[in-house]
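What follows is a set of structures to go through.
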Structure 1
Amino acid sequence: MLPAHLWRPGPLRLSILLVGLWLFGTGEAFIVAAELGNSPWTVLAEGVSENSALGIGTATIALSFLVMCAWIPLRQMPGLGTILNAIVVGLAIGVMVEVLPTDPPIALRWLLLGGGIGLVAIGGGIYLGARLGPGPRDGLMTGLHARTGRSLRVVRTLIELAALAGGFALGGTVGIGTLAFALSIGPGVQAAFYRAEPLMRRLR
């Protein structure tokens, strides 16, 4: 049986979760628009998009559900946040990429990159603070960690490298933005989480 608390958030907690996920996807779209290199999973989604009829947002959603299929043998338990993560982030990327400028000047590219990383960090901190189930990639990480005994750091690094390599092979954009994301997103999400989580604990 699925834990009830992962599926029955109060309306305020649910609304905040959706805002966090939309900010996360918007940040990813900013990074795509900057054209300085995407985050590893967006590199993969872009690569899939380049080689199929799917838009980058739809490819993100499809990849999220494919990753969740890998949860089955790992016996991971989803929550409402898991499903919403798989859908809302991809929708936000798809919508926002269409309205952001294409081929922006270099100064704007750096602003988009910095702003995108910041939005992903804030959105990630809010989403994790809601504690309504891990995202597809987070669940894969914790499941493999439990099954293999490898550290979370090693497992997550290998997952991200695999996504990056696959996306690069398919033609996804890799660059200085990819490195900047990799170096800064961890501290950024942690800082946002420690601010959001105590507030979320007070909500039903």
Structure 2
Amino acid sequence: MFTGIIEELGAVVSLRAEGNVARLAVQADKVRDDLRIGDSLAVNGVCLTVERIEPAQLKLSMMPETLKRTTLGTLHPGDKVNLERALRLDGRLGGHLVAGHVDGIGALLRVEGVGEERVMTFSLPAAIAPFIAPKGSIAVDGISLTVVDVAHERFSVSLIRHTLTVTTLAALTIGARVNLEADMIARYLGALLAHREQPEGLTFERLRELGF
């Protein structure tokens, strides 16, 4: 579990294929402090397992499903990536609960400047659109952001200078693809409501019929 508050900008050292697995090496400093082999690390919003810890470098693996559903397979040496260690229960929850399980991929459509902040508009896959609401939370490449507006298969977020400084968002160009994760509570609520609407599902009416 993560918070969407980026701890460090890492840099891709290498990405290579070994059979159907991709091996990713990332240069990192701060997040290495108390990491252990087997720990989870969010890389651009994708939860990966740390397999090796070397001086100034972390090595992780990605299965075909991860490569299929995220943008990590398109990384190149030198690319910056957002890094966050797993949430500690004795720490502050500064963003929102992020699982590191990507729901879909969006693309940057427009950037507008307003003083020191920027408003970015991204495309929104139809599959996750029902879970996105104005003033709600969304993770974009692992960054916890507040939705400004949602309309016509797109959404916008407002970014302050600090967010632009400590994440990869400032370097995005029009058309750049990003990993999107809907708010966890919205996702489960949507699944619950969808289940209640199924004729064969367990509904309040069905419970009454059974005598509850």
Of the structures labelled 1, 2, which one yields -4000 when helix-only ellipticity at 222 nm (-39500 (n - 2.57) for each DSSP H run of 4 or more, over all residues; to 500) is computed from its coordinates? 2
Calculated from one of 1, 2, mean count of other Cβ atoms within 10 Å over residues 62-69 reads 16.8, and the structure in question is 1
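I have 1.7 for distance in nm of label points 7 Å out along Cα→Cβ at positions 30 and 46, calculated from one of the structures 1, 2. Which structure is it? Before the final figure, lay out the partial values.
Numbers: 1: 1.7; 2: 2.3.
Derived from 1, not from the others.
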When FRET efficiency 1/(1 + (r/R0)^6) of positions 118 and 190 (r between Cβ atoms, R0 = 30 Å, to 0.05) is compared over structures 1, 2, which one is greatest? 1
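Figure out for me which of the structures 1, 2 the number 11.3 belongs to, where mean projected area of the Cα convex hull in nm² was derived from the coordinates. Kindly include the intermediate steps, with their values, before the conclusion.
Details: 1: 11.3; 2: 14.8.
Corresponding structure: 1.
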A value of 22 was computed for relative contact order in percent (Cα under 8 Å, 6 or more apart); which of 1, 2 is the source structure? 2
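The numbers here are math on the coordinates, done by the rules we state, and not lab data. Since this is a predicted model, take the numbers as computed values, not measurements. Cβ atoms are built from the backbone, for glycine too; each structure is taken alone.
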